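Enquirer: Structures given as structure tokens follow.
Please treat every number below as a calculation from the coordinates, not as lab data. A quick note: this is a predicted structure, and the numbers were derived from the prediction, not measured. Cβ atoms are built from the backbone, for glycine too; each structure is taken alone.
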Structure P
């Protein structure tokens, strides 16, 4: 990978990780459009730069992570469904990650859902919950498991899951950020452990990984601030239209014979 490719992928990760538009989908699309060969290091890189994004959550919400032990218990309860299903379905998930058509359809269908979310959950937020209990956390974690299908968006799934439990938009979005920490940390740690020999072969690989994480951290930090404010004012509709447009564009290119695919 070149430094320019690292910078672009890290920016994409930082912007899309916490928006309801699918970071995995965008990473796959951008990497294939740039013609980046999916060698073992690239696959590790695309997973491990999530660490920079989750570090941004910890820094931005520093006080929440040192508030009380119940906070961590709630995150653990929310993480359990995805953790279990992730282990059981790993082979199937890996196959889906290499199918751009799946990404496109997921973006399209998810976009249609987002068009109606504001109308479905349009109650006065003054009556909604601002705290996440164990039952709510488990439900959100269960919904999060759907996002293992590339293109669905972990952020969209968890926020919608929170809204179904009468959380305010702000609380649902912030819990989505928090739940990303154990979920993405587990994925990053496993990838690093599996490919530790590869990463230790060259200092250049470690340098590129460090650069990617640093950029993803900075971009994600500002993206989260902007997203929460935007969501409170404007809702989900604009994200729905974006996903639909992107999904249709990808499907059109595929059916025209443009080779948008993962290169092994």
Structure Q
């Protein structure tokens, strides 16, 4: 993978990770178009640069994450992330097999887009506008909704935001709780990919960190990718909050539909 390709992937990760458009789908398609979809280092890189995006959330909401007087916040996130961790581990191999099939992912993008077109009409009575009003039961329920994102193309952000609104959260609060929940979820996935998972790299099994440390180019790509993902994600989060408060989710629904159709045409023609 070249530095230019790494920069493009990092920008896409930062832009799409916290939007309801599926960052995984976008990066898979970019890798497929560039011919790197089967490269194990590229697959690991796509996951590891989530670390930069995670830091963007922590920076923007630092008062919430470092408010050690409110242990309820940490308990809610800790319990809400358990469903994704358990099911993600159980279905890791099957999920990875799906990652190699672009057509189903494009279809899921379209279906999810249609859902977003009507989501504001479906959940009209959303009144919970602060994190303190979210009970542990509601947080865990949102955590189960997040598990829908195990199907690439669904979008972790979309699944958790829809789950939040189904539990009575306002648009803004559902989006913010989605950001909060992303931190432990993505941190766990990133650590697993970099530290624990075995990758078949250059003919032998290696951990993610071994691939990163195997060359100065890989180390540069890893560092640069996380920095770019951090900066772009911070900007995307601020933009997203403003847009959903003003326009709702229709704009993202139409975007998913258009991109999904375009990708279906690209991979079938």
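Enquirer: Once mean count of other Cβ atoms within 10 Å over residues 214-221 is calculated for every structure in P, Q, which label goes with the largest value?
Expert: Top value of mean count of other Cβ atoms within 10 Å over residues 214-221, among P, Q, belongs to structure P.
Enquirer: Hey, another quick one. Using FRET efficiency 1/(1 + (r/R0)^6) of positions 62 and 246 (r between Cβ atoms, R0 = 35 Å, to 0.05) as the calculated read-out, with 0.85 as its value, let me know the right label among P, Q.
Expert: Going through each structure in turn, the value belongs to Q.
Enquirer: I've got another one for you. Comparing relative contact order in percent (Cα under 8 Å, 6 or more apart) across P, Q, which is largest?
Expert: Answer by largest value of relative contact order in percent (Cα under 8 Å, 6 or more apart): P.
Enquirer: When distance in nm of label points 7 Å out along Cα→Cβ at positions 14 and 78 is calculated for each of the structures P, Q, which structure yields the highest value?
Expert: Sorting by distance in nm of label points 7 Å out along Cα→Cβ at positions 14 and 78 in descending order puts Q first.
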